[in-house]
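Below you'll find a set of structures to go through.
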Structure I
Amino acid sequence: MARKKNGKKVFSRKINIAQLHWGFPPIIGGVETHLTIIMPEMVKRGHRVSLLTGSVEGSKLVDSYKGVKIYRTPLMDLNWLAKRGVSGLEGDVGKALSNFFDKVKPDIIHAHNMHYFSKPHTEVLEKYAGKHRIPLILTAHNVWDDLMFLDLTRNVKWNHIIAVSHFIKRELMGAGIDDRKITVIHHGIDTKIYRPNINTDKILKAYPQLKGKRVIFHPARMGLAKGCDVSIKALNLVKQRFPDVMLVLAGTKNIIDWGGTHQKDIAYMVNLVKIFNLEKNVLIDSFTLDEVAELYGVAKVCMYPSSSGEPFGLTMLESLSSAKPIIVTDSGGMPEIIQDGITGYVIPIKDFEVLASRIIQVLSDDRLRNRLGYTGRQIVEKSYSKETVTKATLHVYRNAMKRLKLLL
């Protein structure tokens with residue numbers, strides 16, 4: 001259906017959307033969090049949304065999340081598939097995905113990060129979408145330097161690709177994708193969950209060692225690629241100026257760890273803490289999403305010194321939305337969001353000395369800290385809300401459907 005607005009045709013048809021990704025809570029990660037934000041917002045706008053994702057012990061195979069229908073199968077469990085391999089599962093994969101599509105009868109198929117692991121999965125998507133004339137959308141949350149990435153990004157007939165940053169778009173163009181086929185949509189955040197002046201009584205009761213301390217929060221999951229080792233090295237210097245400083249590291253257990261490096265990285269970080277005698281200045285634990293929001297409230301400054309080509313970094317928006325300044329590295333898409341000296345600071349990769357100096361600067365100056373945090377909150381409200389990212393994504397859907405003449 002269409003209606004007129006200011007003399008222009010506006011399409012108002014509600015869309016039946018099939019989303020696919022390897023993980024969803026209790027699996028925690030940037031893509032998983034993004035899905036918890038955008039899918040319920042689509043439901044609020046009257047669209048029907050279903051997700052096919054990996055099975056998790058203790059979770060129902062069919063469930064719902066804030067109006068979104070959740071379907072789980074081990075054939076989308078990336079941790080299991082990486083160990084087992086997909087050889088011999090092609091028929092099962094085809095049946096599982098086709099059954100999902102037959103149940104939900106989608107107008108749009110939207111896959112997240114399905115361009116880097118399993119060719120049987122993407123072949124089913126392409127075949128089903130082509131047979132039923134359904135637009136096939138990919139969101140590239142990451143890029144990889146391998147042949148599988150090139151094959152599944154270039155040779156699958158994606159109708160359109162969403163890149164989560166201009167950095168990712170450039171990488172896709174470097175792989176030979178036509179820039180006209182790519183739209184950059186930065187992530188959005190729920191500004192009601194991540195907000196200034198949040199009540200922190202529960203988190204301080206659970207972790208009384210944080211009370212009255214100068215808390216630094218590194219919100220990304222623990223790993224060398226996330227720069228947790230750099231954070232610990234910087235903490236060793238910050239402690240000399242502020243002995244009461246506390247660093248919080250999020251060592252979540254439920255992640256997609258198909259490379260099998262997570263526990264090894266955590267062991268290295270724990271030993272690094274011991275080397276510097278920082279046991280009383282570091283808190284490592286797994287936290288729920290509610291606890292994470294409160295940890296931002298407790299923190300005076302946040303940091304994300306990623307040492308890899310970070311595609312975006314949703315934690316940046318969480319920090320800014322909570323009115324807390326954040327220090328990031330000049331890595332990937334992060335400098336697109338953090339403005340040096342305006343909402344936080346951008347530092348060189350692996351430079352723990354510069355990181356320490358910026359932390360000390362922010363901890364030493366209440367006025368500076370408040371200004372950075374206030375500006376960050378304003379920018380998030382204007383440009384990075386969940387409403388903004390949802391509207392932009394639906395616009396991509398409608399354009400893809402119009403190109404296939406499905407809305408005419």
Structure II
Amino acid sequence: MYYVGIDVAKRKHSMAVITGEGEKVIEGFELANTTEGFKVMLEMLAASGVTHENSKVALESTGHCSNAISAHLVVHGFQIALGNPLQTHNFAKAQSIRKVKNDAVDALALAQWLLLQRPGCFKMSSSEAAELKSIARFRTFQMQIIGDCKRKVIAILDQLFPEYERFFSDIFGTASTAALLRYPSARALSRAHIDSLANLLKSSSRGKLGSELAIRLRDAAKDSFATNAAVESQSMALVQLLTQIEFSKKQLRAIDKEMKSLLDVAATPIATIPGIGIVCAATILGEIGDITRFKKPSSLVAYAGLDPSVFQSGEFTGTKNHLSKRGSTFLRWALWIAADRARMFDPAFKAYYAKKRSEGKCHKVAMTAVARKLCNTIFAVLTRNTEYVCPVAG
């Protein structure tokens with residue numbers, strides 16, 4: 001068996017190959033991140049007797065730079081092990097006391113890590129897992145845009161009309177947004193015609209709001225403690241931010257529709273687990289990839305960064321250990337959201353949460369325990385490829 005380590009970069013990669021006895025076969029071989037570079041790599045491997053049948057490949061899970069070469073390796077039948085950069089970096093440091101850092105050394109360290117640690121390898125389902133991972137992360141990006149825009153809108157409103165938030169339960173609701181788009185400051189609202197403002201509120205709220213709110217809004221605008229500086233530029237910024245929020249919401253609806261289509265094709269049983277909806281299912285599946293690369297549930301827990309950190313020295317053992325948080329941030333977020341819903345709607349998870357609380361655990365600690373339990377459930381459901389069945393609580 002041959003063990004291949006590839007240190008990935010944007011323009012070129014470095015490759016090293018060792019045997020099962022640790023003997024170096026290829027060291028410091030550089031290949032361009034192109035079709036021609038990949039072809040040359042395959043020829044180099046073949047010339048050394050390395051094929052997809054007698055080898056395993058290790059890459060660091062460092063983001064998009066490894067996506068192209070991973071996809072091509074999968075097409076050619078190679079088994080891949082993705083290493084957490086923290087693990088592989090610490091492993092490389094432990095191999096020598098010398099401070100040496102270059103691509104060739106990193107590639108060799110990856111090959112040695114693959115040989116000695118024997119992590120779970122898999123032939124990635126690049127079409128399904130990669131699609132879900134990509135769209136789920138892009139959805140997170142869109143949500144961040146909306147969040148940033150909302151924070152800026154609130155900051156601007158605090159200057160243009162600080163009293164405005166008292167009149168709406170949600171200043172980003174349909175009626176409030178419509179009012180701000182037409183009257184983006186206290187000055188503009190103070191000059192509004194009552195009938196026009198009332199009709200706008202009535203039509204955008206489906207008749208729930210009208211003249212009474214319009215009068216109170218205009219009166220408050222006339223007596224507002226608003227700034228008189230940069231009103232026009234701030235108003236323009238407010239309108240553009242609100243327009244961006246509405247546009248991003250429209251994009252989210254399209255993303256969610258595509259996400260559902262991808263999950264339908266994947267035909268996964270993960271959505272049968274209470275608390276896991278379309279967004280969480282896509283995020284979890286995309287981040288996990290092939291479940292067979294995890295040997296046991298605790299490996300999945302660690303990959304999500306939900307395992308406790310350990311601090312021990314001599315006879316001292318730390319008792320107040322925090323989460324390691326060294327796994328996938330996206331996976332950890334999805335598991336936390338799903339766990340919070342599961343403990344409300346599933347009897348088994350609800351009972352488990354209550355048990356932890358009765359033991360004196362605070363909400364956050366109890367929720368972490370629920371998230372770990374959810375990891376175990378996900379591992380079982382995906383490994384057996386069977387629907388979730390709620391066990392008898394207690």
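Details
- Read-out FRET efficiency 1/(1 + (r/R0)^6) of positions 186 and 234 (r between Cβ atoms, R0 = 25 Å, to 0.05), computed value 1.00, structure in I, II: II
- Which of I, II leads on Rg/Rh (Cα atoms, Kirkwood Rh), largest value: II
- Highest-scoring label, criterion being FRET efficiency 1/(1 + (r/R0)^6) of positions 42 and 218 (r between Cβ atoms, R0 = 35 Å, to 0.05), among I, II: I
- Answer label among I, II for the case where helix-only ellipticity at 222 nm (-39500 (n - 2.57) for each DSSP H run of 4 or more, over all residues; to 500), calculated from the coordinates, equals -18500: II
Each value in this text was obtained by applying a stated rule to the coordinates, not by laboratory testing. Since the structure is predicted, the reported quantities are computational estimates derived from the model, not experimental observations. Cβ atoms are built from the backbone, for glycine too; each structure is taken alone.
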